[in-house]
1. Using mean projected area of the Cα convex hull in nm², for residues 77-132 alone as the calculated read-out, with 5.2 as its value, let me know the right label among I, II.
2. Of the structures labelled I, II, one was used to calculate helix-only ellipticity at 222 nm (-39500 (n - 2.57) for each DSSP H run of 4 or more, over all residues; to 500), giving -14000. Name it.
3. Using distance in nm of label points 7 Å out along Cα→Cβ at positions 13 and 125 as the calculated read-out, with 2.0 as its value, let me know the right label among I, II.
4. When distance in nm of label points 7 Å out along Cα→Cβ at positions 109 and 165 is calculated, the result is 1.4; to which of the structures I, II does this value belong?
5. If you work out Rg/Rh (Cα atoms, Kirkwood Rh) for I, II, which one comes out largest?
6. If volume of the Cα convex hull per residue in Å³, for residues 149-188 alone computes to 58, which of I, II did it come from?
Structure I
Amino acid sequence: MSQDLTLYYAPGTCAQAVLIALHEAGAAFQAQRLNMAEGAQRTPAYLAINPKGRVPALVTPQGVLTETAALLLYVAQTHPDKQLAPLSDPFQLARMQEFNSYLASTVHISHAHRPRAARWADDEAAQKAMQAKVPHNMRDAFALIEQHYLGDKTWVMGEQYTVADGYLFTMAGWLKSDSVDINEFPRVAAHYARVAARPAVQAALAQSA
């Protein structure tokens, strides 16, 4: 099987969600790990692929795609037989994208204020103030996910596993580093365990270990 896709990723980042999706899809792909601690994302070679200097980036036969939510939808759409998104239902697909957009625009940004506070302020006191607020903001976000998005459902979209589940799994994995106990959110914790038990997820985690 030809490998027409190349995923650039770094362990511990949101790119993990795309790596999980590719494994769930049974896609033929190559994975290129970037050592972000050593600045691999800022090298001319990588900036030629993704001028944003971030991960994930997915090289496809048509060109390069970036941004996690876009890559997740691409994987689902190019592997429709795996049913990783409600592709035939415009409303449900939009609901999935609503959820993924919330993870990208709110949860990820709330988390990033701890390790990446310098993106938003140069003043050290301001950075520390932002970092101190991270546990509060992450709790608020996951309380909403717990009640509004998960509820009593098995998966984010109901009974069908989708790319949104691997994305939530990735974000929930950041809670500990943000000084939040995932068990404060029993439904999120149970969802995390269900996703972690999936063979494709285990394969993705082993690859990025």
Structure II
Amino acid sequence: MLVDIKEIPMMWITHPKSLAYKESMKDLITTIGFKNVTEINGESIDKEGLSFLDIQNKKTNAVAEAHIKALKLHEPPFLILEDDCAIVSGDFKTEFEVPECDALYLGSHNYGMVRNTSTRGGTIASFFDDGYIQVYNMLGIHAILYLSDEYVKSSIEYLEECISENRYCDECIAINMKSHLVLSLQNPMFYQKDGHNDELTKTSVNPLF
């Protein structure tokens, strides 16, 4: 299936106070030429009297809820980006000849879920074909092209599970990734330019087999 990400719906997850990220995302939208764009604003969090862990839980739950809202807006194919996404290099394409699969990650992450734990260098992948790899446990939901109704439905369920368990919102999706055909670019198009995950999300995953 040929997919041009400029022509399909693109939703981007942001926050009312994320002004710098909003500006950089608007520049990215112009650079790529997206034509059907929806901004999804997450809920604000009252941090007063909360511990650091409680704040992190509330933040990731708010992100998960924003993703759920985005996942319910359109029929696939559609693309969801987070507002800290940036293009890895100036040499990128917008059209992809995608094999039949549930989703294509246009981003990457060095962290994978191993024995139910987020683990650096733990992402497991295998070679697929035509420049794609199959990923089985990769974290990071900052740039995903959703391609099947079933996977959209499952992703909503996984995110709801993360909310109920106060887990980071990409962990349940990574744990259940092995139950679906999820592909990734060998060289990511987008990375998270947030000052914490830059190098972890620019790194290409090395398939084990």
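1. On the way: I: 5.2; II: 5.6.
For mean projected area of the Cα convex hull in nm², for residues 77-132 alone, the value 5.2 is produced by structure I.
2. Numbers: I: -14000; II: -9500.
Label of the source structure: I.
3. Details: I: 3.4; II: 2.0.
Clearly, the read-out refers to II.
4. On the way: I: 2.9; II: 1.4.
Source structure: II.
5. On the way: I: 0.96; II: 0.93.
If we compare Rg/Rh (Cα atoms, Kirkwood Rh) over I, II, the biggest value is for I.
6. Values: I: 58; II: 77.
Label of the source structure: I.
Readers should treat all values here as calculations from the given coordinates under stated rules, not as data from a laboratory. Nothing here was measured: the structure is a model prediction, and the numbers come from that model. Cβ atoms are built from the backbone, for glycine too; each structure is taken alone.
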